[in-house]
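Take a look at the structures listed below.
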Structure P
Amino acid sequence: MVDPYVPTHGNAGYKVESYDLELDYRVNSNRLSGKATITALATQALSRFSFDLSGLRASKVLVNGRRPQRFTQRAGKLYITANLPDGAEFTVDIQYGGNPKPEDSPWGELGWEELTEGVIVASQPSGAATWFPCNDHPGDKAHYRMSITTDSPYQVVANGRLVSRRVKASRTTWVFDQAAPMATYLATVQIGSYDEVGLATTPVTTKGAVPGRLTREFRHDFGRQQDMMKLFSRQFGPYPFGGYTVVVTDDPLEIPLEAQGISVFGSNHVDGRRGSERLVAHELAHQWFGNSLTPASWQHIWLNEGFACYAEWLWSEESRGLTADQQVSKAHSRLKGLPQDLMLSDPGPELMFDDRLYKRGAITLHVLRKHLGDAAFFELLQTWTKVHRHGSVTTAEFIALATTFSTDEEALRHLFAAWLDSYELPPLPRRR
């Protein structure tokens, strides 16, 4: 299982069922000691297999409780020599450690990164291996249990339900369980001096982990997030996870980022004037599009970003800002003046996070909405999130489902061919 957009990550021959991570981290020395118990299913007979692990050293490996014939590390991989039959479930215990650091990539530094005081983990698309051994491929989703021990003054946020928190001397152990299948790039640990801020309990429990100096501005800037939650739940279907946490780091961040059940913003995104409210909507929408429905490979990234960008425009319309029509007209005019070298259905690794992909993806959805009509379009989105809940998705699957909602299948296929499979930006359809 290797993604051509990120060919140095991902591993063939097995699928992971669960990760059980025990992490001990010392903030002052940036020292991480870990134990990973990985349960997987062999999809072929194996004599050797590998995990992604970058910048940290494995010191002990057991396969099904026994020492393997051999294990070695090189070029961001942990190679393990052990014989496993096709179809066998197996468990690998790996003890490892070191000073974690982000990994350089074509998209910047990714993974475990020190803040002025604490840690941020931003792994999309290929930074998970900087803090745990894994099959770092978006299509290999698994259950996670994480135990994180760190210095007691700090708060820890990670994916899933907080199962327990135990204080022992100057150290605190936080245990989280993420039952819903999760891709490696969506796994995260956030450590910092945060105050917990409750935002809402219905329809979804929503809270913040925020520097104390920003709590007032945070309550204002994120005060309409629950209205977004209600809107998106109506339009996209039920919220797919047990809760939602927003982390605001004390450091500024270039862009916010999503993780499963969590979004992370920088202090620069909290200004007391709702100056980043479109990003609040964008990151929330990723819980449906990207986190519950995860691209089977990075080629299908528009299914994340086009949908989240369109959610910004839906919120703008709902909150009496620009209508979706106005947002589309504005974005289309801008895209016309930019290079026509991006194909939405296969943008390539260089352009997979290009802003043109976000905007063109959102426009495509609006054109589809106009073709189907509002009732059929939103029923399509709700069916899409229901059928593929907690799964992996492709563009072909979305097109196939959309055709079942159209009375003119040929016209719809022409629509998708023009907007998804060509470089040239199509004109907006004339208003009926």
Structure Q
Amino acid sequence: MDSEMKKRDENQYSPRPNGGSQSTPLKLPFIIGVAGGTASGKTTVCDMIISQLHDQRVVLVNQDAFYRSLTNEQLQKVSEYNFDHPDAFDTELLLSSMQTLRTGRAVSIPNYDFKIHKSVEPARLVNPADVIILEGILVLHDNRVRDTMNMKIFVDTDSDVRLARRIQRDTVERGRNVENVLDQYAKFVKPSFEEFILPSKKHADVIIPRGADNDVAIDLIVQHIRTKLGQHDLCKIYPNVFVIHSTFQIRGMHTLVRDTKTTKHDFVFYADRLIRLVVEHGLGHLPFTEKQITTPTGSVYSGVVFCKRLCGVSVIRSGESMENALRACCKGIKIGKILIHVDGKKGRQLIYEKLPSDIASRNVLLLDPVLASGNSAVKAISVLLSKGVAESNIIFLNLIAAPEGIHTVCSKFPRLKIVTSEWNLC
């Protein structure tokens, strides 16, 4: 499920206020599409998600708001109009509105009156938010709409239950009689469901059987959303940045290494623990091959073997503090050295380097515990590239990374990986 949703995260920037040539990362909302048949419980599912995300800014956008206003001629034959067909919606306006919200701007959403079948004033002003939920019967039908989403949900409810709910809704809320509702259902709703809505189910990342009655599925969805929202926006902008999932243990250790009252002994102890976690996480991004082995009990185990062509490179002097953790994880690993000097007039200068002679054929773990401006890292990475190391074979490990440094490094080297335990220097 993660791989499908992850591809929706992409690079976006907004101009600096002073009109400079550099750009700053734009905060991207987490967009959820919720589809399903008529009266399947989509809105109730959305309301349950919103209620559990009470500490986040969440807005709900209904596809129903984008119904095309009927002409006078269509109104005269409204019983012959198919409201469940894709052509009944102004999809271009929907796309435009979602893009506006996605770029952090407020947008006016049409206010559709189901009794007169027209959009009326005033329109609804929707402000940008951390989470945007787009709900409607056909939100998964058009691939352009799907491509705006980070998560796609299909609410799957029994057809008899949906029909009963539709009768109640249309007679009470929309002033229609039972006979008209049943006639419209048989003529348009059911065929359109089978032709357009049900096939869109295959595009869903999550299918919720029984709709709002499925508390477990909704809880899992909310948990996933919270995990994604817990990642910094730079992880969405740069898919090559990996921040270790924050736990109370990790936050506690960061609290100690940042506290001015922490003793030198404790600082070293907890910093080493964090560095070890970063190294372990970084090793998980190495290429591997599958391998089957036989266990002592005689059973077959399908496992993996990591690449053996590996070396470390530490940026002197701070990077040397990460070498013990790397050696503890990779026995006998070769570790090279790079010394970068900061010259006020000439910028970063290479003073010394000692690297394995065959480094061009290896995967490289570059070690530097703090990524600040990123200028020294750029120089060190450039040295590795000049030695023939493939950019995609470099994994840059650091304890703490500043957004400025991440932006500097990733803008110049989009194919390397950055693994860190925290993205802030505060």
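Values in this text are rule-based calculations from the coordinates and carry no lab data. In this text, all values refer to a predicted model and were calculated from it rather than measured experimentally. Cβ atoms are built from the backbone, for glycine too; each structure is taken alone.
Among candidates P, Q, the computation of log10 I(q)/I(0) by the Debye sum over Cα atoms at q = 0.09, 0.12 Å⁻¹ that gave -0.72, -1.02 used structure Q. Looking at structures P, Q, which one was FRET efficiency 1/(1 + (r/R0)^6) of positions 264 and 392 (r between Cβ atoms, R0 = 41 Å, to 0.05) calculated from, given that it came out as 0.95? Among P, Q, the structure yielding 0.95 for FRET efficiency 1/(1 + (r/R0)^6) of positions 264 and 392 (r between Cβ atoms, R0 = 41 Å, to 0.05) is P.
Computing volume of the Cα convex hull per residue in Å³, for residues 72-215 alone across structures P, Q gives 171 for structure P. For which of P, Q does relative contact order in percent (Cα under 8 Å, 6 or more apart), calculated from the coordinates, equal 11? Of the options listed, only P reproduces it. Consider the structures P, Q: one of them gives 6.9 for distance in nm of label points 7 Å out along Cα→Cβ at positions 80 and 384 as calculated from the coordinates. Say which. Going label by label, the one that fits is Q.
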